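Engineer: Take a look at the structures below.
Derivation of every value follows stated rules applied to the coordinates shown; laboratory data play no part. None of these values were measured; they are calculated from a predicted model. Cβ atoms are built from the backbone, for glycine too; each structure is taken alone.
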Structure 1
Amino acid sequence: MVTPKVIAIVGPTASGKSSLAIELALRLNGEVVSADSRQVYRGMDIGTGKVTTEEMRGIPHHLISIANPATETYTATNFTDDANAAITNILSRGKTPIICGGTFFYLDILRGKMGAAPVPPNETLRRELEALSTDELLARLTNLDQRRAATIDTKNPRRLMRAIEIATALGAVPEVVETESPYEWTIIGIDIEPELLRERIARRLEERLANGMIEEVVALHESGVSWERLQSFGLEYRYISKYIQGDITEAALRTELFYAICGYAKRQRTWLRRDHDITWLPFPVDSIQTLSHLQSSGFMVR
């Protein structure tokens, strides 16, 4: 029996993952499955960098805008179930699944490299945790599970809250147990120089602010998403929420958010560099080179 082939596009934020995924989907009769823990939420469009209908160029995108940020908590277990269902559906129609997004933890779970704990969201605990700083969250996790606290991304409030939630329910976050994936994976990484990436992050941030990112956060709050919940989404939503509430100036918003995104990109690169299954291609990504690599992996290129 032939193992189904699945492509994943990875790279730090602002490296051009989405555009490459769409270009490949056009050439490979493919569809895109988003692996982004924030793009699943409706109304969080500009801040998360969701591709527009025009940018999709007719390519179907799965797992975008499927949850309500005010009332739903989308977990890694939800993603695993939904992504596997989307991949099965895409393959059943003779098309190529292309996974693309910046939540590489999700991708690792989907590939069987990590496990998702079957712990449902604890909304009461979540509301309590959303009011805490990342330092306070880390201290609380350390009291529950020192092993997990030593390895977690300490700057990611949502990851910290989920770890506390799991440790509270199970006593500790379970150890990683790898499982065999039902798919044959080809993973393409976009390798971009740090200084060029910083320039792209700065330019993208200014574009998003000009295109209404602050107004987007105002609208989310007015629709029922609390300030604490918005801040728990991190980065754009955290700093803009602080700005709207008068906790920081506009100048501080731009400066602090820029450095926070750069720090996030650095952590993404660190996470990816430990994965030796990734084939790295230099930025700007050469689609011909990418397709050549995919052909050598057994993909039929139109």
Structure 2
Amino acid sequence: MIETNVRKAAIIGCGFVGAASAFALMESGLFSEMVLIDADRDRAEGEALDISHGMPFAKPMNIYAGGYDDIADAAIVIVTAGAGQKPGETRLDLVKKNVAIFKSIIPEIKKRKYEGILLIVANPVDILTYAAAKLSGMPTNRVFGSGTVLDSARLKYQLGEHLGVDSRSVHAFILGEHGDSEIAAWSSVNISGVPLNRFCEMRGHFEHTKAMERIADDVKNSAYEIIKKKKATYYGIAMSVRRICEAIILDQKSVLPVSTVQQGMFGIKDVALSMPSIVGKHGVETQVPISLNGEETAALLQSANALKEVIATLDLEDEE
């Protein structure tokens, strides 16, 4: 067994998201070694060189293009490879294309008897997290997706703007699918312990239902808006990747809504979706029980069923 190097990361896929994530991780100072892997070797080499040239302004790091043999001792392998989401295309439209790509990537990781954390970022992230868990055979605490970490950050940002308060003081989660069936868990939102509606009234806002609907829609549609304007989203997700890696490498035991294969909370099993989870050096330690009202619970079950219907169309069982 190859010993894991806690200061090493690998990124598979050097498109916009992979390159932005590599840059964010270089800036973080969490790693001293990073290998970039891409079907287009020149692309990986170009990204590695471009970032390397800024090393005199950053913390020392060996960043280079490599192959699957280079991932064996990485603490975290981040998979961003996949076809991008086009304007007008939902994340679930990407399923067939990207599952096919994963059927070439994940077996290569499995061959190396990889012992670190496998972080899935490519979309649709919940379906691909489930596929990665099945195809890799790795323990599900070590295979998880970026899930709704970015969506939850978008919700906190929007609420911060609405209330005129630091978004870091907002405690709120988007749960379920990273996509069209996502749920804003309004009943548990608070601003530094103050329930949302009370804080809204304190700031002069009284039309709670209308504001919640508008903000939830803005969060859900923000990726589509960005894609329409600039053809891709990558900075927000790159910062989310950095945040998840920080929780793992520094063993912070942070509560983050990552996408994991569910084991029965709310009766949901055998599907990957996002629930608040404690994330540390061993990956997902445990899920955090969150109180949801009846409407939110029903929406979460609906989200799980929508994802299960997609999973049922995939051929994952025969892969070895």
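Engineer: From 1, 2, which structure was distance in nm of label points 7 Å out along Cα→Cβ at positions 32 and 224 = 2.9 calculated on?
Structural biologist: Checking each candidate, the match is 1.
Engineer: A follow-up question, please. Given a value of 18 for relative contact order in percent (Cα under 8 Å, 6 or more apart), calculated from one of 1, 2, which structure does it belong to?
Structural biologist: Working through the options, I get structure 2.
Engineer: To which of 1, 2 does the computed value -15500 (helix-only ellipticity at 222 nm (-39500 (n - 2.57) for each DSSP H run of 4 or more, over all residues; to 500)) belong?
Structural biologist: Considering all the candidates, the number was obtained from 1.
Engineer: Could you tell me which structure in 1, 2 was used to calculate FRET efficiency 1/(1 + (r/R0)^6) of positions 120 and 168 (r between Cβ atoms, R0 = 30 Å, to 0.05) as 1.00?
Structural biologist: It traces back to 1.
Engineer: Next up: Of the structures labelled 1, 2, which one yields 1.13 when Cα Rg over 2.2 N^0.38 Å, for residues 128-271 alone is computed from its coordinates?
Structural biologist: Working through the options, I get structure 2.
Engineer: Given a computed value of 2.9 for distance in nm of label points 7 Å out along Cα→Cβ at positions 96 and 208, which structure among 1, 2 does it belong to?
Structural biologist: Of the structures listed, the value fits 1.
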